[in-house]
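Down below are the structures I want you to see.
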Structure I
Amino acid sequence: MDKKTMSIIGILVIAVVAVAAIAVFMVPHDQKEGVTDYAGNVIELTKDPTRIVCTDVVGAEIVSDLGYNKAIVGVSSYASVFDVSSDIVGIDLDLDYPGNLVADIESGKVAIVGSYYNWTADAVAACEPDIVIISKEQISSDTSKMTQLQTLGITVIVLNNEYGFQDSLDNYSLLGKILGKQSMTKKITDAMTSAFEKIKEVAAKSDLAGKKYAYICDSGSYGFYIYKNHMIITLLNSVGFVNSMPVNATTKIQFQEELAKANPDFIILDDMSMGLDWATVVAGWKADPVLGEVDCIKNDMFWCLEYKPFQACGYNTVHLINGAALIAAMINPEDTGVVVPNIVTSKDWENYIQWLDEY
């Protein structure tokens with residue numbers, strides 16, 4: 001073998017080794033990592049958790065997606081919050097959505113540790129968990145429940161409670177590193193990102209592109225609120241729509257006066273699961289001397305979300321893709337082939353998002 005041939009072979013060997021090294025480097029390794037959570041806790045697990053309590057539905061869904069559904073022994077709130085479709089449009093992954101928790105809660109197999117805001121450390125501790133996953137919002141004004149659990153030697157993991165799209169990806173990444181499930185996390189977040197980019201593409205082609213919008217929560221007798229951040233805001237802002245009512249923190253507003261002043265081209269509203277009769281609410285707007293003269297009300301440029309579509313837009317998990325697909329259908333009927341009515345019902349809302357599977 002002459003020197004020239006040997007040199008070529010040597011170069012090829014080096015190239016193959018380099019490509020292999022790059023491939024190994026790019027594939028995430030499934031091993032538990034030490035991570036700082038959203039409350040500043042340094043989390044480093046030494047073994048797989050077999051008993052998990054989640055005081056927020058977001059944590060329950062993410063750990064289920066990562067393979068820990070059967071480890072959940074306690075949750076907050078009530079069974080119906082888990083009664084959500086497991087199908088995610090535009091994503092071809094077999095995810096283990098914790099819909100089984102509805103039956104498990106009702107049978108007593110999974111304990112209720114209290115409501116979202118009023119769960120107790122004693123009830124959580126009684127479940128004998130290895131780890132507890134909570135939302136930062138739940139300890140924003142009082143960390144005593146967290147510290148009480150930590151004093152008992154229970155690992156507490158605090159997730160981000162913001163509702164932007166990136167915030168959802170960050171929560172998956174955080175738990176994926178802690179649990180040593182980086183490969184599955186990457187599959188999920190890559191699929192979410194790909195689907196979200198398709199949705200953004202459709203939203204950007206809307207005839208309403210560049211127009212002013214407002215996203216408002218009508219919580220009935222509790223008043224009206226504007227969110228600081230939300231998937232809907234992330235989506236619309238990212239493709240050039242203008243938030244006509246931006247705030248630095250979730251803020252209670254005077255709906256009539258402030259909507260009239262902002263004069264958005266369209267509005268999207270949820271009822272924060274209050275079960276409002278939207279038909280009656282809309283009739284009231286139309287009859288009101290102030291609201292009835294606001295262009296978006298007068299011209300029927302509004303969409304009111306019942307509970308199920310509100311869940312899809314607000315659950316800070318892979319389910320955000322369903323919510324985002326709904327928003328794109330609202331603002332771009334031409335390219336989605338879907339006409340979304342002013343009142344988006346829990347019964348029919350999934351009919352309006354199937355376009356993404358075919359896009």
Structure II
Amino acid sequence: MKTASSLLHSNQGRANVRPWFEWSIAFFSTWFVLGLYLDGWAHANELPDSFFTPWHAFLYSGFLGAAIILVGSFLRARLRGASLRQALPVGYNLSLLGVGLFLLGGVGDMLWHIFFGIEANLEALYSPTHLLLAASGFLLVTGGLRSAWWHVTTTRGASFLVVLSLTLALSILTFFTSEFHPFDHPWAWVGYRPAATPFVASLTTHSTPALLDAGGTSQDIAEVVGVSSILLQSALLMALLLLTIRRFGTRLPFGWLTFLLGVNGLGMSIFHSTPWVIPVAGIAGLIADALYRWLGPTSPRIVQLRLFAAVVPIILYSLYFLAVFLIGGVWWSIHLWTGGIALAGVVGWFMSLLLVPPATPEPQAEPRPQEDA
């Protein structure tokens with residue numbers, strides 16, 4: 001099994017990372033994700049849809065720009081004698097794989113539509129071919145993060161590329177889970193309160209869900225989906241943050257969390273006109289930046305890391321519910337919305353246990369039994 005030091009040593013023969021290469025990939029990756037969100041906005045607002053739309057052009061031109069640079073750099077290095085693994089700078093082989101998978105997913109999506117029809121509503125996010133496109137996009141935009149991961153020193157420019165790459169990665173995750181995101185569907189807000197119509201189970205088995213057995217209504221379902229959305233998004237956010245902190249420690253600049261959360265909040269606000277989430281995300285990011293500087297969470301400083309992991313989602317969703325109160329009110333009971341905030345912190349804490357597990361005792365040799373004289 002290769003250690004980190006051996007992997008670093010094996011990367012020495014790779015093509016050197018040139019600034020123009022990394023910044024070009026970052027630019028077109030950003031363009032690609034902007035196009036993705038524009039396409040989502042168009043679908044959410046039920047604009048006329050076809051393959052030839054301005055938002056599709058935005059999306060695919062961003063992908064095409066990144067693909068040309070990656071494939072061109074790869075082929076040029078191969079012509080100069082570089083091996084397959086060393087033709088691209090460290091971290092970008094998976095981005096090239098993402099290009100190939102995106103093309104495969106595009107062809108697969110066309111065939112899927114021919115045989116099974118075009119997806120609608122929630123289906124559009126979770127059809128297998130669209131998930132393949134999502135995974136390939138994730139590989140494409142995280143090249144800068146992987147590149148910095150395998151470099152011993154982190155320059156200011158590299159730090160920004162890490163933050164940008166992380167922001168794009170989070171934005172892809174939140175886009176494809178947007179139906180389960182409190183910023184997109186604020187189920188606790190009075191404006192989203194459904195009518196208390198009973199759900200009727202029409203099942204062929206003798207077993208019905210407990211919620212329906214108890215006479216559950218559409219309001220109960222809205223509460224279940226709303227709380228589950230908070231837990232899911234807390235897990236996704238803290239997984240990315242803690243993974244980044246585990247590698248880069250406290251070396252990222254002040255403001256990186258404000259940028260990440262603010263940009264993501266801006267993106268999530270456009271689908272169903274929820275602009276009030278932008279200041280929520282921005283202020284939460286600013287407080288998280290202050291905590292990052294004050295606590296200095298790193299793997300060796302495990303108490304500070306656990307505290308950071310729990311407090312950040314608590315702050316985010318405390319501000320979220322405060323904003324919901326201010327824009328009209330929360331229809332959930334106090335038991336539910338305060339519990340949702342608390343559980344967000346629990347999820348963050350559990351993610352810290354997963355990404356930075358507690359130390360285990362070193363195995364000790366058992367004493368050898370004494371032989372009889």
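For mean projected area of the Cα convex hull in nm², find whichever of I, II sits highest and give me its label. Answer by largest value of mean projected area of the Cα convex hull in nm²: II.
Source structure of the calculated read-out (helix-only ellipticity at 222 nm (-39500 (n - 2.57) for each DSSP H run of 4 or more, over all residues; to 500), -22000) within I, II: II. When mean count of other Cβ atoms within 10 Å over residues 137-144 is computed for each of I, II, the one that comes out at 13.0 is I.
We did not get these values from a lab; they are worked out from the coordinates using the rules stated. In this text the structure is predicted, and so the values were computed from the model without any measurement. Cβ atoms are built from the backbone, for glycine too; each structure is taken alone.
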